[in-house]
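The structures come next, written out as structure tokens.
A short reminder: the numbers here are calculations on the coordinates, not readings from a lab. Only a predicted model underlies this, so the values are computations on that prediction, with no experimental measurement involved. Cβ atoms are built from the backbone, for glycine too; each structure is taken alone.
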Structure I
Amino acid sequence: MKADDKNKFLELMNGLSDIYTANLTKIGLQLRFDALKQYTIEQITKASNIIVRTRKFTNMPTPADFIEAIEGNPDEKAEIQKSLVMEAYNRYQPNQKFDDPITQTVIDKIGWRKIGQVNMKEVPFILNDFISMYKSYNKVSSGLVLNAPDEFKRLANDSVKEIK
């Protein structure tokens, strides 16, 4: 969001505070704006509509709720990517390239050669490793881990740069 979007953002937050009977403070609004500023006001508006239609809790949505509405649930994303990896494994396509840069980074780290050499009993363990690595890269590349090792931050950030 840009500074020009603050009025629209304030309108949205006031509307949500009305629905969820919450009190807004100046610092609370600023924290929300800062946490969501990487998204467009259009994305925040759409996320607000999703939240209003689907939220089962009666408290005011957090910035994390908006991020999940925009980007999707990280666990669900990892599961979807796992299914794509499994599909590629079943067809044994060792040169398969994935659209999701985090998936591609994780597969490059694990290595198709290693994946191709495992027996069927080991596949669930490899897939669990994939999910753990995917979630970690996703978390670091989202800026949610402040003290990650520099090497890990670099790899995660490099993989996400391809999205932008």
Structure II
Amino acid sequence: MRSSEFWLVYVLLLLAQLILGNYFTLSPYLMLSVLPVMVLCIPIRVGSVGAMIIAFVSGLIVDLLSEGVLGLNALALVPVAWLRNPVISLVFGGELFARKEDFSATKSGIGKVALALFIAQAIFTLIYVWADGASVRPFWFNATRFGLSLAAGFILSLLAVPALAPDTRR
């Protein structure tokens, strides 16, 4: 995928996240987010600092235009960008970095991609739920919200991967 195509898909998914945040608030126990998969799929050549800046700006845009708590998505998304390279290295191995190659479900296998998405979504959701109400909401509420949001976000992320990380071996 060319860089311009990736960034177009990234912006479209950011708009989709804004729509999810504004119009699909189904329950206080459920938060829908595709932001972690978007950050995980940023091309490797961007680097950690660039990914953290992109994650911060993306999170801040969603915070400003959608969910209302300024800085909450940005706070939860920056650690995903910071841990993106270690997660990719852990799950896919170091050869992606050596070849400066991005991952895809076809090349790497859906199992590895699902594991990387689960880790990224778990990091994001844990920080988001903790920052949103760990001191004012009971543990059971936060645990339920974490579990349901993680499951829903993981499923949405799996649906977004083919658009963000397609197979480029054509």
- Note on the structure: Output 3.6 (distance in nm of label points 7 Å out along Cα→Cβ at positions 41 and 137, calculated) maps, among I, II, to structure I
- Note on the structure: Computing log10 I(q)/I(0) by the Debye sum over Cα atoms at q = 0.13, 0.14, 0.18, 0.19 Å⁻¹ for each of I, II, the value -0.58, -0.68, -1.12, -1.24 comes from structure II
- Consider the structures I, II: one of them gives 32 for relative contact order in percent (Cα under 8 Å, 6 or more apart) as calculated from the coordinates. Say which. II
- Item | When FRET efficiency 1/(1 + (r/R0)^6) of positions 33 and 129 (r between Cβ atoms, R0 = 41 Å, to 0.05) is computed for each of I, II, the largest belongs to | II
- For the read-out FRET efficiency 1/(1 + (r/R0)^6) of positions 17 and 73 (r between Cβ atoms, R0 = 25 Å, to 0.05), a value of 0.55 was computed from one structure; give its label from I, II. I
- Item | Per mean count of other Cβ atoms within 10 Å over residues 49-56, the highest-valued of structures I, II | II
